[in-house]
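**Q** I've put the structures underneath this note.
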Structure 1
Amino acid sequence: MNIKSITVAFLTLLLLGSAHPDPYPDDYFRSPLGIDLYLAGSFAEMRNNHFHAGLDIKTQGQSGYRVYGAADGWVSRIAVSPSGYGNALYVSHPNGYMTVYAHLKEFRDDIKEYVKDHQYKQQEFAVNIFPNRDQFKVSKGEVVALSGNSGSSGGPHLHFEIRDERTGKPVNPALWGFNITDSTPPRIYRLKAYAIGEQSFLRIRDSKTGGWRRVDAGESVFIDVTRVNGIHQFSRVSRIEASGQIAFGVQTHDYHNGSSNRLGAFEIRLAEDDRTIYQSRMETIGFNESRYINAHVDFAERRSSGRWIQRSFVLPGNKLSIYDSKEQGILTIQDGETRELGYQVTDSFQNLTNLSFTVHGISPAQPVAVAKAKEEGAFSMLHDQTFAWRALDFAVNIPEGSLYANDEFLYETEPRVDSTLFSGTHIVHKPDVPLHTSMTMEIVPRDLPVALREKAMIVSVSPKGNISWAGGSWDRGVVRTKLRSFGRYAVGIDETPPTIRPLNISSGKRMTASSQIRFKIRDNLSGIKSYTGRVNGKWILFAYDSKNSLLTHTFDDQVGSGKHILEMTVTDNKDNTTVLSLPFTR
């Protein structure tokens with residue numbers, strides 16, 4: 001190699017090195033709290049219908065801890081909501097990332113006053129504000145808020161995210177070098193083995209009884225895992241035999257030092273020798289793909305037992321970007337083969353757990369499973385095509401991409417037995433089959449009085465006959481709604497207005513010793529749509545905590561001394577309204 005070639009090669013390496021710096025430097029962000037970091041939730045942890053988008057950091061069961069800006073930047077968004085993230089602050093940084101601080105008790109004073117001004121201007125408690133870049137600067141380590149329990153939080157903690165602003169995708173904060181002590185490897189609790197192909201089957205031998213269990217096509221079986229001297233192994237299975245296409249899933253959870261909370265694993269790899277059969281990596285997940293969790297996990301198992309079984313194979317309609325392997329995770333086992341397989345489960349701090357096992361191929365000449373006949377009344381639904389179906393008084397339209405795998409549509413009806421319903425119960429497919437996007441459903445009501453049309457809706461009917469709101473409204477002879485779950489549905493009505501229960505105020509009460517006015521508001525069916533509080537005809541701010549059904553007004557300069565009349569108006573989703581008027585003195 002001549003001098004010129006060496007120089008070009010050196011410059012190329014130099015340029016490549018500068019173009020690809022460490023994507024997650026461990027000194028850019030500081031901790032958002034001034035206390036030791038213990039996690040109640042990890043990034044991409046399994047949640048109902050979504051992956052967790054950040055870290056849930058414990059605050060010792062209390063609200064009011066100082067929340068610090070993790071790096072220099074500016075406040076680019078402020079959100080207040082009665083549910084979800086509650087009070088949330090979004091800070092943009094020069095490196096192209098954004099940090100998010102959610103479930104806050106309150107913002108720093110200048111931001112708090114700015115938000116309150118917007119709430120009074122919009123006459124809304126829930127606001128979503130995007131300040132100018134120069135309006136609220138943040139210095140690294142500056143107090144920006146106090147931790148809390150607002151929104152849908154199940155207890156005091158700080159929800160903390162790091163997002164790539166170019167893509168909007170959350171990135172695993174644990175990759176950025178935060179001081180979280182973790183020397184505890186993940187646990188593997190059990191595998192689930194699936195016979196995938198139409199002529200596939202498995203045989204599992206119990207190590208204690210010596211008996212065999214056969215798993216035919218379309219069925220599955222659990223294989224429990226135990227730890228012996230730190231080594232994971234099957235607890236009661238001595239041999240696995242298979243023929244045809246099979247696949248596996250795994251129930252695994254992570255833990256870290258000083259916390260008993262179950263967390264999510266970072267990487268799951270299933271390999272045969274050095275060949276990766278399946279690999280998932282929880283580095284970044286977009287909000288637009290988060291609902292694919294219902295394809296990533298065994299959804300039916302989650303519904304029946306509560307267990308989070310992560311599939312080690314990818315369903316055809318699963319569009320998640322977390323899979324590193326080109327393989328789809330399905331193995332074809334032939335007679336006489338011996339397949340040496342192994343799981344490697346890693347957490348975000350590179351603690352590793354291994355589980356090795358063998359699958360023996362056996363002859364398909366043994367009695368094989370016969371493909372199940374299509375059930376009577378079933379019609380094929382393809383995951384990559386729209387499916388539309390109509391009966392005499394029922395119709396459904398399921399858009400392309402709503403299903404994760406092909407299935408046979410099942411439908412039946414039960415006669416109306418409840419006088420509060422205005423149709424029979426339509427049993428729409430199987431509730432343990434998930435939907436990614438909403439299907440449109442129409443039901444023709446029977447004997448619905450004209451006066452009640454505006455109160456009509458679709459209700460979900462449990463097997464025991466309990467009903468719950470499923471949305472929808474009357475439209476030219478049908479009640480129509482959009483739904484993301486299969487199940488049992490009928491036409492119901494809601495003509496019952498919400499209830500308003502004063503907690504610390506009554507007619508004529510003197511409120512000089514009180515700092516707040518508080519109400520409980522509830523609705524029996526369709527849910528709260530809106531509320532308005534006015535004093536002497538003037539709108540005043542009531543904060544709404546939806547998880548506790550609580551309305552709170554904190555007295556300020558909007559309500560002076562003297563006699564006043566408070567009027568609280570609450571409306572549900574079918575426009576039933578309750579108005580409560582209370583005179584009081586302050």
Structure 2
Amino acid sequence: MMSQVQQVKEATDIIQVIGERIKLQRSGSSYKAPCPFHSEKTPSFFVSEELQRYRCFGCSETGDALDFLQKYEAMSFGEALEYLADQAGIQLAEFQKTKEDDLRERLLAILNLAKEYYHYLLTQHSIGEKARVYLQERKISHDSIELFQLGYATDAWDGLVKYLHYKKKYPLAEIEQAGLIIQGRGGKYYDRFRGRVMFPLKDHRGRVVGFSGRLMEKDAKEAKYINTPETMLYHKSQMLFGYKELLNEIKKAEEVIVVEGEFDVISSAQSHVNNIVAIKGSALTQEQVKLLARVARKVILCLDADDAGSKATKRAIEVVGDTDVELRVIDLSQLEGGQKDVDELARNQAKIWREVEKKTVSVYEFLLQLSLRHHDPTTPDGKREIMKEIGPVFIQIAHAVEHDFYVQKLAEILKVKKEIVLQDMQRIGAGKVFSKKPDKEEEKPAKITSRQQGLERYCFFLLFELDNLKDRVNELNGVVLETPGLENILQQFLKQIETGEQKNTKKPDIKKLTHGLADDLKQLVFDIIYAPEFSALKDNIEPKVEWDRSFQLLQQGSARSHIHALQQQISELDSKEPKTSTEEEKLSELLRKVAQLQKVLRVSKPDLQ
């Protein structure tokens with residue numbers, strides 16, 4: 001019987017699964033899009049409906065619908081399988097979850113209960129009155145409390161411990177793993193969050209994975225905010241407060257404002273600036289950029305205009321890299337009265353905030369103006385400091401026209417020749433490049449290990465461009481193939497032809513030909529059919545002519561390899577004295593094979609021009 005995993009795969013349409021998450025564009029017999037797993041502007045991510053697989057020819061990410069959900073949605077294998085089974089209406093009976101899957105589910109349940117507990121205390125219990133008054137003073141509406149599921153943690157040391165452990169019967173160790181409680185020196189557990197307004201922190205799928213807690217006292221000696229520590233579920237670098245709640249507004253605007261605090265997001269949403277998220281920490285991360293790039297073409301930073309804000313902005317330029325995302329800045333320090341907090345502005349001057357958020361500047365313009373505020377461009381020291389700060393930034397501008405514009409502008413400000421600015425930038429940026437390098441070595445496309453393997457792949461590519469598949473496959477069947485897996489694929493094709501599954505009179509039906517192949521072999525077929533270096537030739541070649549030339553070269557390469565292997569065997573036998581009659585016969589047979597293969601090599605080489 002077909003395994004349930006295979007049954008789910010057979011019932012899944014990968015085009016629908018991926019198309020619901022990224023915009024796919026028809027490209028011949030496949031679909032393509034900019035890769036969701038690495039930064040690029042020219043689409044190199046292909047999805048095949050026939051093979052039910054995807055491949056990025058830029059970073060080499062590959063797989064089926066299950067793999068995609070695990071990588072794109074950060075699902076475990078079990079979660080992805082359950083999701084697709086539910087979509088297909090298949091009841092899973094034999095799938096066994098891993099211990100990690102079970103633990104993850106229990107931690108999510110614990111965190112969700114904690115959210116409900118905190119929210120109940122804030123909205124319905126008398127003990128939450130203090131927090132309710134505090135939020136009213138900050139003009140946080142009831143609708144916002146419900147939308148963001150705000151809560152309150154009491155001053156008690158063990159309020160949550162009693163609820164989750166003694167009432168709900170969850171083990172203390174698991175509650176600790178969720179980041180909600182801490183074990184003291186004497187072994188006793190106590191609540192991590194006490195006397196704080198609670199903000200549930202959700203992943204991009206809307207699941208509570210952690211919390212941020214804020215003290216209400218202005219003169220408190222403790223930290224104003226504390227967050228869940230890194231856990232199995234919570235990773236600060238991936239968190240965007242408000243992302244799930246305001247996702248539709250962000251998609252509609254196709255741009256997103258990035259701020260630092262939860263109250264910044266909530267107050268902005270109340271003032272009808274709904275395309276906004278808050279980062280955990282002071283700088284945008286690559287994980288957050290990848291998440292935002294799914295739904296927005298423009299990322300707008302609204303951070304403090306101080307040293308920390310400058311560093312965070314420069315870091316954002318690096319993490320955005322050579323993507324299609326436009327990076328801009330809202331500079332609140334230019335408002336009348338000086339720098340204002342987003343929360344304060346949105347609460348007290350909502351109309352001005354709505355106007356200001358539309359007046360963005362280029363990230364390069366912002367950093368240039370920020371540097372000019374701190375250094376005098378008319379003095380030698382000031383010019384030097386400005387170049388030290390701005391040179392490394394401007395050298396990262398990938399677009400030639402934009403790069404030239406800012407270099408020219410900097411030269412005019414410093415009152416020097418453009419060539420001088422370029423020389424200084426080159427000196428400062430020595431060893432750097434304009435385009436962002438891949439973060440991981442594995443993002444580089446895999447290379448074919450030999451010329452012979454390249455010919456093998458090219459001949460297999462041509463198979464799908466030609467009629468009379470049976471003749472071509474039979475020709476290939478007489479060649480020794482070096483590429484791992486190609487022999488298995490070839491035998492599958494022969495089987496399909498012999499059983500009548502594949503008609504000889506028309507071009508190959510890829511879906512039928514590959515039915516029953518292992519996933520890794522299907523992926524090999526995918527990689528050959530959609531290889532950019534081959535696909536680019538389609539409109540400029542005559543497949544029949546290309547086949548004749550390429551197959552002859554393939555035969556010759558195969559013959560050379562075979563002759564080399566036979567000659568090694570001949571050499572070993574030839575050194576034996578005396579030889580047995582069996583060894584003499586074997587030697588004669590090897591020599592005959594070499595002679596036959598040499599006939600192939602004597603055939604005139606095709607014209608490769």
Structure 3
Amino acid sequence: MALPVLFLFACNNAEKKEKMADVKQYSVEQFYKSTEVGGGSFSSDDSKMLVSSNESGIYNVYEIDIITGGKKALTRSPKESIFGNDYVPDTKNVIYSSDKGGNENDHLFLLKTDGIAKDLTPGEKEKASFAGWSRNKKYMYYTSNKRDPRFFDLYKMDTANWTPIMMYKNQSGFDVGAISDDERYLALTQSITTSSTNLYILDQQGSKLRKINTDSVESSNRPLQFSMDNKTLYYTTDEGSEYQYVVKYDLAAGSKEKFYSTNWDVMYLYTSYNEKYRVAGVNEDGRNKLYIFDHQTGAAIDFPKIENGDVQAVSISRSENKMRLTIGDSKSPTNIYVYNFDTKELKRLTNTLTPEISSNDLVSAEVVRYKSFDGLEIPAIYYKPLQANKNNKVPALVWVHGGPGGQSGTDYFSLIQYLLNHGYAILAVNNRGSSGYGKTFYKMDNRNQGDKDLKDCIWGKKYLSSLDYIDSAKIGIIGGSYGGYMTLAALSFHPDEFNVGVDLFGVANWLRTLKEVPPYWESFKKALYEEIGDPNTADTVRLKEYSPLLHASNIKKPLMVLQGANDPRVLKIESDEVVAAVKKNNVPVEYVVFADEGHGFLKKENEIKGYGQILQFLDHHLKDGKPKTQKD
């Protein structure tokens with residue numbers, strides 16, 4: 001007789017514990033006191049590290065002393081975001097990149113130790129990208145579209161006078177992926193579809209162009225690097241496989257050898273400066289995994305285990321004595337660490353999570369899977385608010401990533417943690433068409449955007465509804481770019497499914513978006529049209545059918561839209577028109593435009609304003625469950 005009593009007592013205690021699980025709530029201003037840090041290039045003597053951080057409220061370039069941990073700002077831009085590329089070899093000078101207001105026309109700048117910066121690529125509409133250094137350290141490689149806005153040519157600049165020399169004139173829409181140390185060979189890619197890329201090697205002695213991948217097999221091929229002796233090219237491919245693996249290609253013999261593979265996509269592989277080490281990065285179910293080997297023997301290299309974090313990126317110094325690790329997880333913005341191969345010491349250089357927030361109040365991501373409408377298994381990243389339980393049901397959001405073809409992972413995003421902290425469960429859906437789960441899964445949304453991929457999101461909502469601590473009557477959808485499109489599509493094509501929608505710079509009209517892609521997307525445009533549809537052909541019928549703007553009269557649930565005025569990918573007029581159309585329905589719609597942002601928001605001031613308003617919108621229209629008309 002005692003057992004039922006004890007059992008009842010245990011249950012009551014458990015329920016009491018659930019009720020007592022209070023979580024300290026933080027403001028959006030507190031969340032954005034955390035900083036983001038990226039990059040991490042070693043100085044020539046391994047004593048300093050160049051990073052980009054938004055600790056000033058906007059991205060600037062900083063230098064960290066590796067021994068003392070001291071950090072100083074090298075740039076102090078109050079307006080335009082600045083990102084560090086690298087130190088100029090054997091100097092303390094720096095190369096950085098910056099655009100204007102998010103317009104994506106990046107220029108390369110030389111910053112000298114006297115604090116004076118020079119624009120090395122000053123063309124008014126020029127877009128330039130840093131591409132590394134020559135082996136003799138005398139030249140900087142970069143690509144630029146200054147000759148033809150559609151195509152990127154390859155240049156080098158001598159580091160004495162910074163005079164540009166064209167190395168490759170791109171007249172065929174090929175993209176340069178790798179340069180051999182002797183500059184004889186270039187690895188070039190040609191986009192056919194978003195899942196099919198041809199790989200060529202251009203021998204500049206005689207201008208001979210050689211195709212590497214097999215003609216009869218569709219595959220995605222991407223060059224990684226040439227070997228130091230200029231005899232080998234390493235590249236990734238999915239030829240004959242669901243997942244990307246690394247091939248070693250012998251330039252003289254024309255032979256291929258499968259060099260490195262796993263059961264997931266190999267994202268990158270590279271060797272250190274003198275080929276002592278080999279680093280491989282693998283996308284394992286939404287998490288980044290790092291593997292390091294002795295390049296000559298193939299033996300795995302041990303280094304300290306990273307607790308509660310995934311390695312997002314790696315760089316090994318030219319001396320091969322030190323390695324920079326960029327580490328983060330769902331509960332912490334990324335941090336920079338340095339590992340010393342000789343002493344085996346792992347040193348943390350940054351602490352990006354604000355001390356005002358306890359990591360105990362943040363939520364760890366969980367990888368889940370659920371069945372969609374046709375039985376297909378859909379992977380997703382799930383976040384359960386700490387305060388949620390069956391006695392305290394919470395509202396929820398289906399989160400849709402960008403793309404098409406993107407992927408939600410387990411990394412940190414302040415907006416997600418902010419919403420979780422305020423009691424919203426989030427299911428970040430990796431719908432069919434997402435990368436990271438094999439090429440068959442990746443191609444499943446081709447010419448089908450807004451249909452089966454959207455149903456995967458709706459079945460994500462059904463998955464959320466099955467959880468006993470989710471208020472199934474309060475589920476919304478949110479996303480940026482392609483995810484913004486999916487939000488608008490959900491409200492337009494399935495108007496009764498979600499209670500609210502939050503669209504961040506999402507496509508509303510496929511016909512216009514596809515016709516007005518930036519000119520420098522020319523080499524990729526054919527592939528984009530192949531996946532989504534060609535607005536100059538009979539594909540317009542489907543594109544009209546699945547453009548939310550043309551069906552906005554169906555929207556009857558509250559909508560919030562955020563947009564950057566300088567967005568070159570999704571033009572502001574897209575959001576203007578969808579907001580105007582929804583207002584005609586007498587449906588609550590809120591619109592936030594940032595005059596100094598592009599495709600995504602980089603300035604903390606704007607993030608605080610926009611993301612704070614998202615919570616207010618959700619609290620009113622979803623959590624409180626009191627929909628308002630415009631008259632209210």
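**Q** Distance in nm of label points 7 Å out along Cα→Cβ at positions 163 and 259 computed as 2.7: which structure among 1, 2, 3? Walk me through the numbers before you get to the answer.
**A** Details: 1: 2.2; 2: 2.7; 3: 3.6.
Attributed to the structure labelled 2.
**Q** From which structure (1, 2, 3) was Kirkwood radius over Cα pairs in Å calculated, if the value obtained is 26.2?
**A** On the way: 1: 27.9; 2: 29.4; 3: 26.2.
Structure 3 accounts for this read-out.
**Q** Here's something else I'd like to know. Name the one structure among 1, 2, 3 that helix-only ellipticity at 222 nm (-39500 (n - 2.57) for each DSSP H run of 4 or more, over all residues; to 500) of -14500 was derived from. Each step should come with its number before you reach the end.
**A** Numbers: 1: -2000; 2: -14500; 3: -5000.
Computed on structure 2.
**Q** Can you spot which of 1, 2, 3 the value 4, 14, 14, 22, 30, 15, 2 was calculated from, given it is P(r) over Cα pairs in 5 Å bins from 0, in percent, for residues 131-178 alone?
**A** Details: 1: 4, 14, 14, 22, 30, 15, 2; 2: 5, 17, 19, 16, 14, 16, 11, 2; 3: 5, 23, 30, 22, 13, 6, 0.
The read-out comes from structure 1.
**Q** Given 3.3 as the derived value for distance in nm of label points 7 Å out along Cα→Cβ at positions 123 and 323, which of the supplied structures 1, 2, 3 does it correspond to? Each step should come with its number before you reach the end.
**A** Values: 1: 5.2; 2: 3.3; 3: 3.9.
Clearly, the read-out refers to 2.
Rule-based calculations on the coordinates, nothing more; no lab input. Only a predicted model underlies this, so the values are computations on that prediction, with no experimental measurement involved. Cβ atoms are built from the backbone, for glycine too; each structure is taken alone.
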